Structure I
Amino acid sequence: MSSETGPTPPSDRIVGLDVLRGVALLGILLVNVRVFSMPSVVLTNPTTYGDLTGANYWVWLAGHVFAQQKFLTIFTLLFGGGVVLFTRSAERRGRSAVGLHVRRSALLVVAGLAHAYLLWYGDILVAYGICAIAVVIFRDHAPRDLATFGVVLLAIPSFIEVASALTMDPAAIADSWRPAESVLQSEIEAYRSGWIAQFDHRAPTAFQRQTSGFFGYSAWRVAGSMLLGMALFEWGVLTNDRSSQFYRRLILVGAASGLPAILVGVWYIEANDWAAGAALFWRQFNYWGSLPLAGAYIGIVMLFCRWRPAGLATRALAAVGRTAFTNYILQTVLATSIFYGHGLGLFGRVTRVEALGVVLAIWAIQIPLSVLWLRYFRFGPLEWLWRALTYGERQPLLNGRRDSGADDGRSRTDD
């Protein structure tokens, strides 16, 4: 297939962007493992299940402060930047940019639905695909307008939750904030059972996330973050095109504003003894604190890529980023095989420290596997299939030459 009509080859990639995507993908598992291994409510209220003392408390605290929503925010920002990358690449090749983008996003929705209903309810691909179709119409707007509109969208779920907290009776969310023991046990029994029995919990949970959860929260957060990511891409922040001084300042300002907000939130909910009346307020601290802290992480990654552009860690993380779609699904396959009843059946049986050990074990599989795969193949298997279906043409899979996996961080890719 001619390079004038197909996707950009792997040798023309933005390495800083690939590394950032790899870091985000690996970091997301630090949070997702909580709901892979325990009832889903622990993601919002960790006091509902499992030991939360000693080392287990510190593992939760570190995950909440440094991981929860931070890596997912980065992943979403990158997806927004990818909208600009993909459409401009298609336009340069004389293809229908919006048509290809809509097709590509629709395929992601289909993959997400399969992921959610067949494997794990916590899928993000459906929301990404739908929101990507919506935000593409803004791709030619000025970066400042994109960022402003993005922040406005981000504020909507926060406004809804604060308004609800000020007006509703805390008893209205008591059942969802601290479910009855019978509800927790029902979920535990489902995921300790076989694949078919799990469907009784997985299907309604996935449906709720894709309906009321999407329109009440995810759509605004995801679309707003994508628009912000489009602006950051235009400003050169995601492509390592800004000065080192800019990234150092981003780290300082991001950490100095994000960390205090998140830590104050922890103090607030603990001072209120994890009461339902404080729940909707406390979510705001991390909701907003995660944004500047994610910015600090972006600065760290970009400076690291400049410091070690061809280093072992850079190449390894870039390999994970280049196969992020495959690795995202692989995380689900590995985690559910460990925790669910069709595998080892450890759901609800591990501590938070032990769950962290599982994360490290999965990383130990994914990182070298990604590097090894890309020695022989141009794309991850799901990336290859996604491209082939998007362009309606068979894509080359085998490497024609060995790709270094690193460059000056300023070449361009289409994803």
Structure II
Amino acid sequence: MTSESPSTADGTTPNATETNTTDLESTDRAGPTDPADRILSLDVLRGFALLGILVINIWLFALPTIGWLDPTQFGDLSGGNYVAWFLSHVFFERKFVTLFTFLFGAGIVLFVESKERKGQPALRLHFRRGFWLLAIGLGHAYLLWYGDILVAYALCGFILVFVRNWRPKRLLALGLVMFALPSLIYLAAGAGYVMVDANAQAEIESQLLAGYGAEGGAVDEEIAAYQGSWFDQIEHRASVVFMAQTFGFAFESFWQFGGLMVVGMALYKWGVLSNERSTQFYRRLFVVGALSGLALILSGVAYRELVDWETGRVLLLASQFNYWGALLLALAYVSGIMLICRTAAGGYVTDALSAVGRTAFSNYLLQTVLATTIFYGHGLGLFAQLSRLELLGVVVLIWAIQVPLSVAWLNRYRFGPVEWVWRTLTYGERQPLRREQ
């Protein structure tokens, strides 16, 4: 992949020394990027990813674990609920966390390059930044919600910063190899599953269900815990979080998220994420990514139906159609957002998405606060009470809060509240928050 007539959304060619991250710095002084210097496409893409990720995270907030891993195992999956699952699975599941992870990888490159240009201790600031992200993520995971991704991002960032200077082709190759490793493990396990006799398959399926908390009253225990007090939730959540952040990270999350981050680095260096490629390039990528991605994802849905949602085949084999299809469809989404930024910059849609993207850290945590208040026992206690169709209504409700709130906040302040805290901790000095009038 080579550059094709690089240009920004307004048609100008960016100077490499002026390109900056949506997170951080472009000015010559220490500190974060001035709002006037930000790249619109990155902010809009981040806002798009942040809103879209809630469509899937709402399952994790509101349903027992097995209910979102295999929707036939919990709750109704007919009529409107099947449509809700189908649309969420095909167009949202894995796609938006993929976008978010691309952007985090690109942000590592941008942050370090910016610091190096200014003669500042780039790696020291990167690790300080990552330390505070890790600390916030640990608090988020243990105190509020087990689905946290901040800890995995921080840990991946500590390691992958050392490949930031690689050429894009080499980064792409590394990223795809890393991303493929968990898939190969699942496919190997799935191949073993289909080759054994029915009794052995039944035993494997029983172990899978037990591992995901779907046997022996475990579902009822999970529901009782999250409908209970905050302390009940922490007690139930702690072991889940610990396993996810240790064994889960070592054997799956590092390779999956880390691989996508490295791909994101390559995409940024090629100018794909910063809207520097030609319109023809983005149109072609949109068509190829959408058609190939949807073909894989829909094949996975058909396979689930073909095997009558047999748990072993769904969890080990069917999931891999979406694993790879999501990567392709996410590239189509990138292209679509870049094209929108060229044709509708300054409009309501881009302004709203940009505002959400500029406050993405705050909005990510706000989604947790709002959702856990709705579903957990310290709030309304609706955990495991709503259908999948009703959960999409909750998503729209949260969007209706976040979008105007983000716009209103940035009319007064330069950064989101959590972004401001993070930057202040990273730079070791209080950052200005209020906008100059």
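Okay, here's what the table says:
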{"quantity": "Given 33 for relative contact order in percent (Cα under 8 Å, 6 or more apart), calculated: source structure among I, II", "calculated": "I"}
{"quantity": "semi-axes √(5λ) of the Cα gyration tensor in Å, for residues 203-266 alone derived as 31, 19, 8 - corresponding label from I, II", "calculated": "I"}
{"quantity": "If mean count of other Cβ atoms within 10 Å over residues 83-90 is computed and equals 21.5, the structure in I, II", "calculated": "I"}
{"quantity": "Of the structures I, II, the one that 4.2 was derived from, the read-out being distance in nm of label points 7 Å out along Cα→Cβ at positions 163 and 395", "calculated": "I"}
{"quantity": "When Cα Rg over 2.2 N^0.38 Å, for residues 91-234 alone is computed for each of I, II, the largest belongs to", "calculated": "II"}
{"quantity": "Identity of the structure behind 3.1 (criterion: distance in nm of label points 7 Å out along Cα→Cβ at positions 67 and 179, calculated), options I, II", "calculated": "II"}
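Here, each number is a calculation from the coordinates, and none is a lab measurement. Keep in mind the model is a prediction, meaning the values are calculated, not measured. Cβ atoms are built from the backbone, for glycine too; each structure is taken alone.
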